[in-house]
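Please go over the structures that come below.
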Structure P
Amino acid sequence: MDLADILSADDVLPAVQAGSKRQVLQALAAHAAERTGMAERTILDALMQRERLGSTALGGGIAIPHGRFPALKRVMGVFARLAAPVDFDALDHRPVDIVFMLLAPENAGADHLKALARVSRVLRDRALLEKLRATREPHTLYALLTDERASRAA
C-alpha cells in the first residue's frame, strides 16, 4: 500500500495551529468532516476514545491518531505539520509536530492495519522527517510523503 492510495494532496495541512492534543484532533476532525461528509463530532469522539486507550504518539515527535467509522467506504489519511509542537502524552515525553490521522471503514481490519504499518514505516525515516519539518509547502509535503522511491526505502 502506497501513501498515495490513502492520502490526497488536499489532505495535507502544512501549519495547523493548536495548543493541545484535543485542539489538534479537533482541527483534523473538522478537515475530515468536510472531506467525508461525516459529522465532525463523530470523528472527534472516535479519535478521543482511541486516545483514552493510550496515546497514539509514537515518540520522536510523531503521532498517528486513528479510528474506524461505519460511514466510510475506504481508508483515508490526513497529514498535518503543526505550527508548534504540542504535548501528546508520548512515552518519550517529546511533544508532537508531525501527525498523520487515519480513518478507516468499520470492517476494514486488514486494510486499517496495513495503512497504520505503512505510515509508521514511512515516518520512521529520519531523513524524510527532516525534510517534512523543513517545509510548509503543501505540494512539497505531499510529494515527499508519496514519492514511491523514498517511501519504498522507508
Structure Q
Amino acid sequence: MTTQESIIINLSPGDIYFGESPKVINTLLGSCVAMTVWHEGLKLGGMCHYLIAEQSSKSQTDNYRYGEHSLKYLNQKMASFAELGEFEIQLFGGSNMYNKKIESTIGEQNVSFALQWLKKHKLNLSYNDTLGESSRKLIFDLSTGKIQVTHHQL
C-alpha cells in the first residue's frame, strides 16, 4: 500500500494527524478508537486515536487522549477545507481487551461516544469495524483513501 515517496506517520494513543498525501498513517488499536476522515477530491484526511471518550476533570487544554478533544479537532480541520458531509468517515477499534465482561467496557464507551458525536453533527459512517475481542492494525494511505485493517486475536 505504501510507496517509497510516502511519508509514514505512526500514531500512538492520544495522537492525531490531519494532512494531505503523500502520507500513510499507521496505528494499533485495542479498546481505543480511531476515526478516519478522507476527502477524495482534495486528497486529504486524517486520523485520531483516542483512549477515553471524555475527560473527567475539565481543564483548559485539549488533550487528544480524549475523544471529545480529538473529534473536535478533526471537525475543525475538516470544516476549514470543505463541507463536513463531503468527507468519508470510518470508525475502528473499541475491543474488549479483558477476558471478563463488565457492565460497559471502555471500548464500548469509546465507540458509543463516537457514534453519538457523529449523530450530533449529522454525519454518516461509510465503514464501521468496531467492538469484538481483537486488536487492529490500521494503515491509512492519504494518496488513495484506502485503509488496510489487520485483526489480531488476543
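Each value in this text was obtained by applying a stated rule to the coordinates, not by laboratory testing. What you see is a predicted model; the values in this text were computed from it and never measured. Cβ atoms are built from the backbone, for glycine too; each structure is taken alone.
Using distance in nm of label points 7 Å out along Cα→Cβ at positions 34 and 74 for the comparison, can you identify which of P, Q gives the largest number? Mind dumping the intermediate values first?
On the way: P: 2.1; Q: 1.1.
The structure with the largest value is P.
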Note to self: Taking percent of Cα pairs over 25 Å apart as the criterion, which structure among P, Q has the greatest value?
What the structure shows: Q
Item checked: Given 22.9 for mean count of other Cβ atoms within 10 Å over residues 90-97, calculated: source structure among P, Q -> Q
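Using the calculated result -13500 for helix-only ellipticity at 222 nm (-39500 (n - 2.57) for each DSSP H run of 4 or more, over all residues; to 500), pick out the matching structure from P, Q. Don't skip to the end; give the middle numbers.
Values: P: -13500; Q: -6000.
Of the options listed, only P reproduces it.
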Margin query: Comparing mean count of other Cβ atoms within 10 Å over residues 42-49 across P, Q, which structure shows the greatest value?
Written below: Q
